[in-house]
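So, here come the structures, one by one.
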Structure P
Amino acid sequence: MDADRLLHLARRTIDDTRATGLAITVDRNGDANARTVNTSKPNDDWTLHFMTDRRTRKIGEIERSDRMTMVYDDPSGGSYVSLVGSARIISDPVLKQAIWQPHSFRWHLGGPTDPNVVVEFTAERIETWNTPEGVVPDPRNGLWAAVLVRDGSGWRYAGSTQDEPFNPR
């Protein structure tokens, strides 16, 4: 599979969900915690941002592990994207102003100068399934998603979630 085509399809799925996804972090017990967030669209480097309250459990979980997964699902379009990567907490007021959206007043009453923080997430692995574009599993071989990984030269197709090392069985 062509990496550029898969990147294009993944970006289109995120655009179709209006950049509303699930941010998933892991707590001290190894339990996954998921919550809906409104993110910026990924930039060319597959980095995205969202604002959050500095008192939330996701902040502590990100500070402990620096890891997060973002999931965007478009069931009406038959596609989804999982982004796995690193996350960090940023308090930069210029960045908060740049990503501010009017609907954010509902959650951050102080506006872009609110004392809350921005989570910056950078994807290192992308898993995607896109039924209309034929990026789907052959059910005779198991259910899988296409996997892209970032290496020193950019993104490359790395197989499917049925393959090692993504499925250690």
Structure Q
Amino acid sequence: MNAIDEIKANFEKQKKKESNENIPTDSFYSKENEEAISQDAFRSYFYARDVLKGRFELGEKVISENAYYSYYYAQCVLKGRFELGEKAISQDAYYSYRYALDVLKDRFELGEKAISKAAEYSYSYALDVLKDRFELGEKAISQNADYSYCYARDVLKLT
């Protein structure tokens, strides 16, 4: 066996191991197991998205404790606002920005504090969501020359 074949074999072995460790069998995702599924954000999200293809109310509490799963649950399952998960989302700059842009399609005031700490998301939030100044994020933007330039050009319209 040459090195490439060995690498491929190791990859396939690890891939199989990871999938067996992280994802329960399809038979696990059933109505009888909903109580167990609802104890885990990962399982609840995937059960809602892939099996129910819709809302999984029993799992919403655990989903709401995680910014990642709250955002994706809102975006991919509910296709709209997920108020229960907004507290978790608001703690993360990236998911606050994406939630405002992709889900709310409007300002997400609860997440603005987190967004304001990151130049990249402050600039993007001002440009893509507010379509106006984001004063709370201007301090972070001012600390980054590239985003300062882009903000001045694209948001403040200085030429």
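Bear in mind that the values in this text are calculations on the coordinates, not laboratory data. All of these numbers come straight from a predicted model, not from anything done at the bench. Cβ atoms are built from the backbone, for glycine too; each structure is taken alone.
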Which structure, out of P, Q, was mean count of other Cβ atoms within 10 Å over residues 115-122 calculated from, if the result is 19.5? P
Given a value of 0.45 for FRET efficiency 1/(1 + (r/R0)^6) of positions 11 and 107 (r between Cβ atoms, R0 = 25 Å, to 0.05), point me to the structure among P, Q it was derived from. P
From which structure (P, Q) was Rg/Rh (Cα atoms, Kirkwood Rh) calculated, if the value obtained is 0.99? P
Which one of P, Q has helix-only ellipticity at 222 nm (-39500 (n - 2.57) for each DSSP H run of 4 or more, over all residues; to 500), as calculated from the coordinates, equal to -11500? Q
Comparing relative contact order in percent (Cα under 8 Å, 6 or more apart) across P, Q, which structure shows the greatest value? P
With FRET efficiency 1/(1 + (r/R0)^6) of positions 3 and 91 (r between Cβ atoms, R0 = 41 Å, to 0.05) as the yardstick, tell me which of P, Q scores highest. P
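Of the structures labelled P, Q, one was used to calculate mean count of other Cβ atoms within 10 Å over residues 43-50, giving 15.1. Name it.
P
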For structures P, Q, which has the highest computed value of mean count of other Cβ atoms within 10 Å over residues 27-34? Q
